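Here, each number is a calculation from the coordinates, and none is a lab measurement. Predicted model, so just to flag it, every value in this text is computed and none were measured. Cβ atoms are built from the backbone, for glycine too; each structure is taken alone.
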Structure I
Amino acid sequence: MWLAVACAVAGAFFLAFGAQRQGSAVQNNTGGLALGGSGFLRLLRNPRWVLGLILLGIGMVLNVVALTLGTLTVVQPIGAIALVITTIVNSRDQGIRLNRATVVSISACVAGSALFVLMAVNVVRENTTVTSTQELTVVLLLASVVIVFGGALVIFKKRLKAFFFILGSGVLFGFVAVLARIISKQIFDPNGLFFLNVQWYSVIAIAVAGGLGSWFVQSAYASGPPDLVIAGLTVIDPIVGISIGIVILSELRDNVPPVVAIAMGGAAILAIVGVIALSRHHPDVLKRRKAAKKQQRQ
């Protein structure tokens with residue numbers, strides 16, 4: 001379990017730097033406008049964006065290793081470390097001075113996630129197996145989520161704001177984490193069948209969720225600071241993954257004390273409040289808000 005935590009921490013560092021590089025590249029490419037097909041093709045030729053993609057890839061591999069060794073309930077919330085790193089790196093890169101509200105918001109996100117991890121380590125099952133029924137339930141639930149978010153993207157594309165893309169990417173990548181752990185467990189099953197254990201519908205599901213989630217992330221970068229995007233992902237993503245782990249995959253022990261369960265819920269709420277506060281008081285958000293009001297007056 002602790003080796004899984006170490007891999008998750010290392011993955012958070014790579015994800016943080018990768019997100020910052022990609023976020024700044026998308027901002028320079030789109031100028032804060034919606035990301036389109038031609039804009040995405042230009043990003044493929046942007047060295048800064050490609051470097052961010054490589055760093056994100058390494059971070060994701062480390063996260064998959066962590067999910068294979070540990071449980072969703074413990075591994076997922078550790079991503080909050082990426083929020084601190086992204087905020088510091090982005091503020092220096094863009095010359096942004098962090099205000100007190102931003103620092104407090106980030107502290108709430110990290111403190112909430114850290115407390116959740118410390119409590120979760122002692123109340124989860126370390127060796128859980130996933131049945132075919134549980135796996136199919138996750139895939140069908142993901143299909144419903146894709147229909148909802150994909151339909152909204154098609155119907156309301158021009159009216160969607162950054163928060164929609166942050167919410168959508170967080171939910172989708174929460175499912176990606178769950179499916180990544182299921183598939184990795186199947187590949188390394190002691191029966192020696194390796195990839196023959198993997199179900200085809202899980203492969204399709206993780207590809208669709210990963211693709212749509214990645215598009216949502218890039219769209220969020222186009223209309224918001226990278227640390228705000230990471231803040232949404234490091235709270236929404238774990239909440240979705242942990243909820244699935246608890247409700248569908250039965251990762252929590254049967255004898256969890258009520259006090260611990262309440263404390264874990266309080267820690268999760270603290271992290272969520274931190275994200276909401278960050279989305280309202282981040283210097284980049286305030287700057288955009290003032291610019292929008294000035295433009296409306298003119």
Structure II
Amino acid sequence: MLAVLSTTAPIFMLIALGFVAVRTRLMPADAIPGLGRLVMYFAMPAMIFSTLVNMKFDQVIDPTYLLVYGAGSALALAAGLGISKLLFRDSIAAGGVKAIGMAVSNSAFFGYPVLVQVFDDPPTNAFAMGLMIENMLILPLALVIIEYGVGRQNGTTLASAWKSVLVRVMQNPLIIAIVAGIVASAIELQLPAVMNQSLTMLAGTAAPVALFVVGASLVNSSLRGSVSEISLVVVGKLALHPLMMVLLIWLLPDFDPRLQLAAVLMAAMPMMSIYPIIGGNYGYRNLCASILLVTTVLSFVTITLTLKLLL
């Protein structure tokens with residue numbers, strides 16, 4: 001157990017450091033969005049591209065991993081929609097917001113740093129494939145459902161909802177980095193040593209800065225909303241989502257054990273940091289902020305237990 005704690009403790013210490021830095025005003029809160037953009041637009045794309053371009057093309061994509069992570073996340077999304085509709089009589093929009101919280105992990109700011117801690121040589125392709133599934137399938141699907149549910153009284157069609165969502169997907173810097181990295185790997189592009197070193201230096205800032213931003217973003221969060229609604233999403237994200245991965249890994253053909261562990265760990269992460277922003281677009285900002293706070297705090301226990309069971 002001590003070995004597992006030595007893996008998870010540094011992660012949450014960096015999160016706590018970010019929280020304390022902003023809480024004590026050692027770092028101004030308005031500096032945090034800039035750090036977040038550093039991770040999203042520079043450090044993380046550099047890490048993704050530099051890793052993929054140096055991998056053999058047949059090592060970048062694993063079809064079974066894509067199937068497991070995609071189907072597992074889709075099942076968690078469907079469960080979130082169904083349970084919220086059945087138990088809380090939620091609208092499509094409210095159910096969709098809760099389902100996003102249960103099915104889309106904070107892979108960029110939380111998942112990758114955990115993989116760095118757990119693996120001596122992190123399977124970056126697992127991280128990249130997870131981002132592809134989340135940002136090109138699960139999140140767009142959920143947003144289309146919500147947008148259609150909100151706008152159907154105004155004549156919004158599925159086609160128009162898909163169009164607006166896909167435009168946002170194609171502008172995501174992480175997706176651009178993944179596509180560029182896969183293409184570069186396929187054509188066996190050789191980067192100059194100077195560029196490789198620059199990308200490596202920039203990529204090294206991704207994990208620690210991302211965790212710092214996660215902690216800093218929790219400063220203004222507070223508990224508001226129904227305990228039962230918060231509990232539904234928290235349990236769905238930290239328990240149901242990873243359990244869906246375990247179930248599919250058991251049912252489907254065997255594949256790389258490192259990728260199996262990565263799939264479960266990625267699913268066990270809290271929801272993305274922009275979850276309250278997404279919820280705020282539909283009137284659920286306070287509820288989503290409360291869910292994010294509780295999920296992030298409890299994830300220290302659940303991730304530690306997950307590693308204890310799997311390692």
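Descriptive notes on the structure:
- FRET efficiency 1/(1 + (r/R0)^6) of positions 46 and 270 (r between Cβ atoms, R0 = 35 Å, to 0.05) from the coordinates reads 0.40; which among I, II: I
- Structures I, II were shown, and distance in nm of label points 7 Å out along Cα→Cβ at positions 14 and 62 at 0.7 was computed from I.
- Source structure of the calculated read-out (distance in nm of label points 7 Å out along Cα→Cβ at positions 190 and 238, 3.2) within I, II: I.
- Ranking I, II by distance in nm of label points 7 Å out along Cα→Cβ at positions 110 and 222, the structure that comes out highest: I
- Among I, II, structure where volume of the Cα convex hull per residue in Å³, for residues 174-245 alone as derived comes to 151: II
- Answer label among I, II for the case where helix-only ellipticity at 222 nm (-39500 (n - 2.57) for each DSSP H run of 4 or more, over all residues; to 500), calculated from the coordinates, equals -22500: II
- Sorting I, II by mean projected area of the Cα convex hull in nm², for residues 6-101 alone from high to low puts II first, with the largest value.
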